[in-house]
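Computed from the coordinates by the stated procedures, all read-outs in this text should not be read as laboratory data. In this text the structure is predicted, and so the values were computed from the model without any measurement. Cβ atoms are built from the backbone, for glycine too; each structure is taken alone.
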Structure P
Amino acid sequence: MAEYLIRGSLDSGDNLIYAAGSGELELLGFSLLRLASGESYSTQTGGTEMGIVILSGVGSLVIDGQEYADLGGRTSVFAGQATGAFVPPSSSVEVRATSELEMALCTAPSKSGGPPQIITPDQVQVKEVGNWNWRRQVHDIIGTNVPQAQRLVIGETFNPPGNWSSYPPHKHEEDNYPFEVNMEEIYHYRTNPPAGFGIQRIYTADRSVDKTYTVENEDTVLIPHGYHPVAAAPGYQLYYLWMLAGFTDRRMTPRDDPQHAWVKAAGEMAAGMGF
């Protein structure tokens with residue numbers, strides 16, 4: 001049976017985490033770029049669209065000859081809102097680091113047109129999601145604010161210590177809008193402090209897939225299908241960068257596990273009563 005956990009082992013330069021089509025995920029590709037100050041990196045998007053998230057540091061992007069200078073600035077993923085970018089297919093991309101720079105590169109096949117787009121920290125859509133010990137903060141970076149994207153949706157989730165997220169458990173593996181949209185997903189984890197850990201479960205209704213992983217700093221989990229709740233260990237803030245690629249639609253329409261959907265209704269009712 002396939003394994004979905006990729007342990008973190010990052011070096012300087014371009015770290016390929018997952019190549020689209022090399023496992024159960026057909027659409028998504030994911031790399032992490034680490035550059036020292038003064039270093040640069042170049043690539044071509046080819047037949048894919050690319051979502052870029054600056055995890056930490058400052059750098060410039062040059063997209064088809066147009067420079068976007070002095071992007072980023074947070075010292076870690078836990079130090080504020082991200083800077084992102086959307087790059088359409090058939091584009092050239094150069095990254096120039098003006099400090100130590102760490103950047104996520106997320107790709108999916110695309111035939112979309114439209115211009116590149118920079119998403120500044122003030123344009124990131126921040127929301128509180130859930131209730132009680134499944135309350136967390138979600139940052140939407142590339143979503144409806146980037147209408148020229150064909151497949152990608154990208155954001156960040158921040159779990160307080162001991163809290164759950166992706167909860168109640170949900171899935172997105174069938175095209176049945178408005179109830180559900182078929183989308184692949186990848187989670188990339190960071191912990192604060194770095195020695196922390198979390199728990200990631202992936203399961204299907206018939207339990208043909210039922211896996212539970214201990215996730216640590218810089219680990220990555222592939223989510224081709226199934227429900228996929230997450231828990232943070234007490235004492236440790238848990239972060240994950242999430243990226244989705246839709247097969248026919250990129251509208252965020254997950255379906256909750258009907259065995260656990262009551263938790264959301266109960267939490268919303270309690271919040272409405274002031275609890």
Structure Q
Amino acid sequence: MNLDHVVARRFAPIHQSYDWRDCALYALGLGMGDDPLDEDELPYVYEGRDQRAVPSMGVTLGWPPLWIAEPETGIAWTKVLHGEQRLTLHRPLPVGGSIRANHRISAVEDKGPMRGALLYFDTELFDAISGERLATLCATDFLRGDGGCGNHGLPPVAIAPIDGNSKPSTSVTYRTPPQAALLYRLVSRDYMPIHADPAIAREAGFDRPISHGLNTLGLACRAILKRYAPGRPERISTLAARFIAPAFPGDTIRIDLFETDEAIRFRAWALDRQVMLLDRGECRLFDR
């Protein structure tokens with residue numbers, strides 16, 4: 001990686017408009033609506049029932065172009081994986097509107113030669129009309145092929161681990177469809193080809209395209225809404241998780257939820273493969 005070029009790179013604000021159809025399509029991309037009699041999830045996929053936006057949709061708004069593939073960065077972009085994601089909502093996500101997204105690289109943490117590097121990418125979302133801040137995001141990208149590049153900035157405090165002795169308070173299981181990644185890339189506008197192109201996936205070390213980590217995080221949000229905030233997405237304040245391993249389209253995914261005094265913690269597993277997908281998950285709820 002060309003560290004000097006990467007940390008000096010500036011990002012033009014991204015302007016995006018979305019509407020009720022985009023919200024419904026995002027929810028469908030998470031599998032919502034698979035039970036036509038589930039009236040808790042119906043408002044996310046149907047405009048005739050006081051439609052709501054799934055809070056985790058905030059991670060898809062204002063998505064920047066695939067800048068890591070620009071030759072000037074020197075990044076081995078086919079080896080990049082999403083490491084962590086944090087989302088803080090400052091107000092409930094509206095069902096449609098216009099947003100402005102401001103992006104910046106806040107830190108690079110060099111793990112050393114052959115060990116990769118972590119790149120921290122911050123985003124602020126604003127209502128494009130009122131200027132009101134909607135959400136704050138921090139994505140951590142694991143640059144597996146760029147160890148030895150050097151450090152920049154101060155990384156954020158790590159997401160706290162879940163007590164290893166904790167037992168889940170409840171679990172929710174979802175069967176993902178074989179075309180899950182192809183659908184999610186359209187509803188999220190994350191067009192990283194590792195999720196669609198078998199040749200790119202093989203170059204990255206996988207035998208087939210992988211699912212988006214943010215899709216798995218969206219499934220965790222879906223489970224939390226169902227168990228702790230049915231019909232009240234405005235209760236979700238923060239959502240964060242560490243991506244441990246990629247899911248594959250068609251995986252059966254179990255979300256384990258742990259109740260604590262401060263937050264709902266969570267993990268996700270690919271059951272058929274007995275592989276942990278998400279760890280250190282944390283969701284904080286407003287009392288409202």
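Among candidates P, Q, the computation of helix-only ellipticity at 222 nm (-39500 (n - 2.57) for each DSSP H run of 4 or more, over all residues; to 500) that gave -1000 used structure P. For which of P, Q does percent of Cα pairs over 24 Å apart, for residues 81-200 alone, calculated from the coordinates, equal 50? The read-out comes from structure Q. Out of P, Q, which has the highest value for FRET efficiency 1/(1 + (r/R0)^6) of positions 145 and 217 (r between Cβ atoms, R0 = 30 Å, to 0.05)? By FRET efficiency 1/(1 + (r/R0)^6) of positions 145 and 217 (r between Cβ atoms, R0 = 30 Å, to 0.05), the leading structure of P, Q is Q.
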